[in-house]
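**Q** Below you'll find the structures, each written out as structure tokens.
Read-outs: derived from the displayed coordinates by stated rules, not from any lab. None of the values given here were measured: they were computed from a predicted structure. Cβ atoms are built from the backbone, for glycine too; each structure is taken alone.
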Structure P
Amino acid sequence: MATYAIGDIQGCFASLQQLLAKIHFNPAQDTLWFTGDLVNRGPHSLETLRFVKSLGEKQITVLGNHDLHLLAVACGAQQLHEMDTLLPVLNAPDKNELLAWLRFRPLLHVDAETGFVMSHAGLASRWSVQQALKLAQEVEATLRGSAPEEFFKAMYGNQPDQWDDNLKGMARLRCITNYLTRMRFCHPDGRLDFTYDGALASKPVHVMPWYEVPQRVNTHAKIIFGHWAALGGLTSLDHVYALDTGCVWGNCLTALRLEDEQRFSVQCEQMLALKL
């Protein structure tokens, strides 16, 4: 009986099946956590969605930016991008069922028993875990409401780039969403930086990985995240777990067994010479 957290799949369904075989996943006993970005860029988003949904209570999936993009396109609030591979989902006979399931996934999962916290991109430095959970629920309530398309129309944008408890309306929801699903680099005061997304070794001196921001208030939490393939699964902190190892770019798909923090990886056969 084990729990495995798995990094960004992005439609690499064959690699997911290889990884599950490697860890001897037993749906009768084991549980899978997914860091988001189940879909897009890879070849089999539809098969991935169907499989993860079929796991029922044996899975916990948080929403990633590509998952949100799919929902935004499906409701007509956004357009497909050139590199998107979402048409099989949008044309599927069970599209409505799959998208309804996806729309009700959380943005943040907190396991009080184990101390693990999972979001797609991480946690803002100013947020306690409980505050982050409440803020995530604000966005979730909008996504699950009667008019999610209004949120999706306003979702894209880099401002506001710093959390403020006094933010209101769509600006507030956009800021929460950006911290939870798009964040990589921050300024020392926790302000988001979207101008650089390259390797750590060549980053500008004025930015740092979000988990290295000084005086981060959630340092006690064991934070699992995806989204950042360039890290290669490595961070500077033992209790911050990067699980996006770039499967869709021809690298690896990785699982972390929570009970003993052992990692398992399979090499992806899919090579996409594309830029994140």
Structure Q
Amino acid sequence: MTTNQRDKAVQFHTLHTAGTVLVLPNAWDVASARIVEEAGAAAVATTSAGVAWSLGAPDGDQLGRDLALDLVARVAAAVRVPVTADIESGYASDAKGVAETVEGVIAAGAVGVNLEDGILTPDVGLRPIPEQVERIAAARQAADASGIPLFINARVDPYLLEIGDPDGRLGQTLERAEAYAAAGADGIFVPGVTDLDVIARLAESTTKPLNVLAGPGSPTVAQLARCGVARVSIGPAIAKAAYALARRAAEEVLTAGTYDSLAGGLDFAELNRLLAR
């Protein structure tokens, strides 16, 4: 809890202002975080899926809290810009555990979290609103007690998990967004929606900055900005592309005995420079 960390937290809040879009090409380890920072990102966000994969676990609350927090600490120590951590559903079964995770995130040096309401195991579904409100409120209380104005980005998953009647997902999402904002969320994250009309209605109807997930096939950042989106996340897309390249290159050298897939790789010295701090 340093003054510098508090300054970064305040700075991160200011990046969610009307008329601008915070674009977050999510990172999953220290090297990818430094690459994202060097590319000009105003902040670094981790992707829970990419982090889990890099540490040998599947996504979906399968990674242990200690491993996740260790990675957040390594990223936060390696970059100068604010860091926000994707903590899935809080790496905890109850609100008290979520508060403990948030305390760990702050101790690791991050200034923001994503906290999702989707449940992937044992069955796909959504947490009841009162339960998720309790978890967000606990995260808010823990953050406020630390003296760091942590940006809590409440993820709302009806679209991503395709829960319920498609015609009812907008209303379901807005109901949850309103409840989460009242519980202390600073932003609302709605992944899984790409229709510009729906996105515009979400941005217009939410009282907090709207974050959407983008990738191949999504509207452009400029189009999303015109809809009122405040934050665009790439999620695990860059990690997936990197792993796809690893597979293509491995298959090529093992079958054809050639190396064309490796063309265009980053220079050895450049990567060393990025990590020499």
Structure R
Amino acid sequence: MKRLIRKHLSSYFFITPALLVIFCLIGYPFLLSIYLSLCEAMVGQPLRFAGFENFRYLLRSDIFLQTLKNSLVYTFSAVVLKVVFGLGLALLLNSGIRFQKFFRGAILLPWVIPDTLSTLGWVWMFDPLYSVINWVLTHLGLVQKGIPWLSNPYWAMASIVLVNVWRGLPFFAITFFAGLVSVPRELYQAAKVDGAGRFRIFFYITLPLLKPLLLIVILFSTISTISDFNIVYILTKGGPMNMTHVLSTLAFRVGLAGGNLGQGAAVSLFLFPVMAVVVYFQLRVIQGRQP
């Protein structure tokens, strides 16, 4: 009995440093943001408990409601495109094309480059005067004049989605490729013997076996995309006309740039209950598919 107690105590002793680091870097800031969201907290002024007044104010704010819509559109569009194109690239890599090793390394380049540096490159490519994209499109005769990538609200949203997809596509492609490699070749051979075509093999063998991995990747990508800050802030800073503001950029503008820490914390925490429910059900689905 004493030996068992010592064993448990030693295990807690070894994990205590990791728990302290997690609490200091994640737990304490999260609890502090919850406390600030329930207070009237202006920079340079004493805190005053306000209950849910910050959240009620946000629900009456047109800018916040537009930001919430932008965040959902941005996240849904980017995640869907990354899944579709990432799976397509993974299938292409798994098809035995020539120079496969070269393409594996080339696909990782957008993910290896620091996101701030790569996004600044996209700022140059979207520039109204020096846009290389507009130059190519006009010289190919696809458009008559340059597209206002970052000054038009709809093109601006398309631009930040495009950069996010470009940035996150390598993770999806390589992860799905690893999943495809683990699928037993015997299943494909048996399906071909039975006369199944490529589409039937994909929908009845490949896709069902990739579903657990697919759900995990979608889960992590949804969380990272909806909390994205660098790409949106560097490209548009939430403009034009607040049409590309997402929750992270609005929280920065209200909380840090505007000095209203309470409302900024409320903005950043607004989707936490929704994301918690989504994560819970996705994990239930993943666990339900495990043997």
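**Q** For distance in nm of label points 7 Å out along Cα→Cβ at positions 27 and 187, the calculated result is 4.0, so let me know which of P, Q, R that is.
**A** Values: P: 4.8; Q: 1.6; R: 4.0.
Label of the originating structure: R.
**Q** Among P, Q, R, considering only distance in nm of label points 7 Å out along Cα→Cβ at positions 107 and 139, which has the greatest calculated value?
**A** Numbers: P: 0.4; Q: 1.9; R: 3.0.
Structure R comes out on top.
**Q** Assign the value 3.3, calculated as distance in nm of label points 7 Å out along Cα→Cβ at positions 203 and 235, to the correct structure from P, Q, R. Kindly include the intermediate steps, with their values, before the conclusion.
**A** On the way: P: 1.2; Q: 1.9; R: 3.3.
It was calculated from structure R.
**Q** For relative contact order in percent (Cα under 8 Å, 6 or more apart), which structure out of P, Q, R has the highest calculated value? Write out the running numbers ahead of the final one.
**A** Numbers: P: 23; Q: 19; R: 29.
Going through P, Q, R one by one, relative contact order in percent (Cα under 8 Å, 6 or more apart) peaks for structure R.
**Q** Name the one structure among P, Q, R that mean count of other Cβ atoms within 10 Å over residues 59-66 of 23.8 was derived from. Don't jump to the answer; show the numbers that get you there.
**A** Working: P: 23.8; Q: 16.2; R: 13.5.
Only structure P yields this read-out.
**Q** Let me ask another. Where does the value -14500 come from, among P, Q, R, when helix-only ellipticity at 222 nm (-39500 (n - 2.57) for each DSSP H run of 4 or more, over all residues; to 500) is the thing being computed?
**A** Working: P: -8500; Q: -14500; R: -21500.
Computing helix-only ellipticity at 222 nm (-39500 (n - 2.57) for each DSSP H run of 4 or more, over all residues; to 500) on every structure in P, Q, R gives -14500 only for Q.
**Q** May I pose another question? Given a value of 0.15 for FRET efficiency 1/(1 + (r/R0)^6) of positions 163 and 267 (r between Cβ atoms, R0 = 35 Å, to 0.05), point me to the structure among P, Q, R it was derived from.
**A** Values: P: 0.35; Q: 0.15; R: 0.95.
Structure Q accounts for this read-out.
**Q** In addition: Of the structures labelled P, Q, R, one was used to calculate mean projected area of the Cα convex hull in nm², giving 23.8. Name it.
**A** Corresponding structure: R.
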